[in-house]
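Coordinate-derived values only; no laboratory data. Everything numeric here is computed off the predicted structure, so don't read it as measured data. Cβ atoms are built from the backbone, for glycine too; each structure is taken alone.
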Structure I
Amino acid sequence: MNAILPTEPIEDRILMIRGQKVMLDADLAEIYGVTTARLNQQVNRNRHRFPDDFMLTLTLAEKAELIAKRNNLQKLKYYPGLPKAFSEHGAVMLASVINSPVAVRASIQVVRAFVRMRSLLSAHKDLAAKLSELEKTVGAHSAQIRGLFEAIRELMTPPSEPRRHIGYRVEP
């Protein structure tokens, strides 16, 4: 792999597992231009560099759920072991452990993808808060607007009783 993947495919590979945004070992191996076996071998050799907040091993239930929900992860079905998932910091540490020029360049794209995902989530939270505030405001105004429409309709309807003339009448 000579070219670095653009950030969109990398973002598509970021998953939410146990409340953390992570990437699977197989996806990172492909991005970093190594085999999954080599990647896991380097992780095992440098296990002290991967604390629990950098890397987690999926459970059988999590593996089955991923296979069921994501079509691109069907290859996991045939993988006998449990896949590893790496956080943003774990992905950067992984690039330093693999230490290939491709891995170092690709880690920059991976970090950018994680940062972009974080900013998108933040923007969505801000948008959701503003939308909620707008709903409350419109909800309060809608009752007032309905009242205005009712008053206008009453003014537009002709009176049901004939009007009494005001002023002097001249009798013929």
Structure II
Amino acid sequence: MKFTDYMKIRNTNPKSKNSLSTGEASILGIDVTVKGWMNKDINLTDSQVERAVDFALKSKFVRQGVKNNLRPLYMKSFDGMDLQYVYLMENELGMLKIGISSNPIKRARTLSTSSGLIVNIICYWQIANPARTTEAKLHKLFKAYKISGEWFKSGSFTKEDIESNFNFAFNRKDFD
């Protein structure tokens, strides 16, 4: 993607001054202090675009309308799908966790740090359904095995057990 194309999507209001957050500029390798920066004719990698969009989507300073326009760039391989993933993790005690996150890898690190136990991702799913709804359905389905919050007894279900309850499209990323 060309940077100029990114900026056309990024700046939806023709009356407003072209803007780019400092974080986005850094990710895209753009120096906004240089005159004519918004007309740079450079190619951006898919990784740069995804990281910049991810940054903008999480920013409280980016307007919702801009976020809505950027969202399809982030999810071009799963057009129209939820930006959250449903994940299955396991801590070093064998307890299982079903949850949602826009970044399951980062979530596993956060859980490890906060609990003092190593938490590993078994897998996560990018799904064509609202992640929060799917998570709630799975929690209800496996409530007999619940220990606390989103944590369940060791060995009480598998990723295949979870998938058998998906009646919609999904894409799984495994870590075991």
Structure III
Amino acid sequence: MARHMTVVDYSNEWPKQYEREQDLLQATLGDVLESVHHIGSTSVPGLAAKPVIDILLEVQSLDRLDALNSAMESIGYTPKGEFGIPGRRYFPKGGDERTHHVHAFASGDPLIAKYLAFRDYLRAHPAAVAEYAAVKMAASAAHQTDPEGYVAFKHGFVEQMVAKAVHWMSEEQTECSQEEQS
């Protein structure tokens, strides 16, 4: 069975689905877990998305997380290791009809900041949300059953947006730091 790259309108259910899964992950992973974040398109109000909840975990240690692979399997996740991103642990849930993706990194990994900056940038810039929705819809139409093609179609746009988001986040942090010093 092929995975379907169907993009749908934003759903108010997505934050609720994230919260339920966050509670389950916290109960399953205990003190290995430092922080849990809702990321990806379903974390941005108003953004059309594949109805898959992306979750970012900050963990104390990837080795300690790896030791809990069977616990992750017991709640429906499939451990995939780094799966193409060094320093990450990836766990999809739902087989070909994915419902959740967990991306786990050791606390302090620089990719964490990129994921959060992209999410926060989109939340703060409605024009970027509209642009990204159009790209996602076109990618979905062109690559309905081709996950790699779907990702490749969006890649250039996403890379540009991540660069803007990281720059925007550093400016935001500089402004906050200057306000604190005033």
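Supply the structure label, taken from I, II, III, corresponding to helix-only ellipticity at 222 nm (-39500 (n - 2.57) for each DSSP H run of 4 or more, over all residues; to 500) with the calculated value -19500. Show your work: numbers first, answer last.
Working: I: -19500; II: -11000; III: -17500.
Going label by label, the one that fits is I.
Rank structures I, II, III by Rg/Rh (Cα atoms, Kirkwood Rh) and report only the one at the top, that is, the highest.
When Rg/Rh (Cα atoms, Kirkwood Rh) is computed for each of I, II, III, structure I gives the biggest number.
Can you rank I, II, III by distance in nm of label points 7 Å out along Cα→Cβ at positions 66 and 98 and just name the one with the largest value? Don't jump to the answer; show the numbers that get you there.
Values: I: 1.5; II: 3.8; III: 2.3.
Result for distance in nm of label points 7 Å out along Cα→Cβ at positions 66 and 98 over I, II, III: largest is II.
Taking relative contact order in percent (Cα under 8 Å, 6 or more apart) for each of I, II, III, which is largest?
Greatest value across I, II, III: structure I.
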